[in-house]
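**Q** Multiple structures follow.
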Structure 1
């Protein structure tokens, strides 16, 4: 049984994660971190990881990218493994995460869905095989999501560029009177309603289309993946880990 701290415990994903953990009886949530210090089900809530007094094995982060600096410093001080599921990081924040991973084990993923990890692998293979095809990424999320494009869309674009370096132009949205560049990757964002998350990668060739798509039907898949990541990361040596490592572990 793991003792878990949830950063962002009073947010949508934090609540979904707490509900799943309390329902499973496999692990224990000992504390939460939130700007809103409301205490769900009597669990103590603090403003930062450094303020927590409870002993814990791991901290799972479903909060805001702006909180990562405090989170990393607290985790390093406590030598606590981290599972970072937040998106919208700047390049400087990603660099800070990588530096922290030299001291503590950090599991960082823009999307903790196992299905998305498989999708990413399929996109990598398709990118190599369909080098002459135009590539467009479409992502859709609920109307409360702040960052755009989604971290998952950025991850998929990076996967495409890693496997076909000639595709080195990112086009966010499309308007005006300009032809599509041959080596660009288009990324388009939709925000509305309560969409949990949809991602499509379209490879458009001459007379045919290959589409790789993932649809999240519930936030539970992200909570479930975060729990699997926590189970994976505890006891690991310092380093930066991701969902692909989790898939290889299960293979």
Structure 2
């Protein structure tokens, strides 16, 4: 990667603000290739240069990938003046990394969210023509049937006349619980598809996004960094 200003580089890790980095450099606590860094604007490449802060390696990663189990009642947004957002659930260190969402969930929907600052990956995952699979678990007020499964597989026409791509509907128990897999992301799509069958969604949770699956034991509001294997599976940069 191209060399960057040292203060910008260190601040991008999320551990320090630009102001804090300037103090670290001024106090001689930042070593660049074994020598105290001379100024915040000094250039460095984390892939080729040795950068130590208080004797510890910078541990540079080009991008950050965070899996979150979104709780209901929280906005899928990075900023809102009036309501709590998913970014507010992260520690300050991660909030500083300029993370954004790869696909939103309704306020009352739970489940898998991927937050990253890898713009190229996010673009690939959200681009409609890539048909990335998204699987949801839903509880309904009325049961669906095998006939509904066949209709979903053909492509549901919504109340406004728009047509959804073929989707997979799997019935659980008596049909009031289902798995639904779609390959697009129309506004309130799951709820609107179900409503064409005369039923309503009472609970909705996203379980997967492409090859990325939500940890089964992860509770609403919990988060963790993706493993290198998961990053590779989704086509990120470990």
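**Q** Can you tell which of 1, 2 yields 2.3 when distance in nm of label points 7 Å out along Cα→Cβ at positions 134 and 150 is derived from it?
**A** 1
**Q** Something else about it: If you work out mean count of other Cβ atoms within 10 Å over residues 30-37 for 1, 2, which one comes out largest?
**A** Largest one: structure 1.
**Q** Given a value of -5000 for helix-only ellipticity at 222 nm (-39500 (n - 2.57) for each DSSP H run of 4 or more, over all residues; to 500), point me to the structure among 1, 2 it was derived from.
**A** Label of the originating structure: 2.
**Q** Moving to a separate point now. With mean projected area of the Cα convex hull in nm² derived from the coordinates and found to be 15.2, which of 1, 2 does the value describe?
**A** 2
**Q** Assuming 1.5 is distance in nm of label points 7 Å out along Cα→Cβ at positions 158 and 206 as calculated from a single structure, say which of 1, 2 it is.
**A** Attributed to the structure labelled 2.
Taken together, the values in this text are just the output of simple stated rules run on the coordinates, not laboratory data. Since the structure is predicted, the reported quantities are computational estimates derived from the model, not experimental observations. Cβ atoms are built from the backbone, for glycine too; each structure is taken alone.
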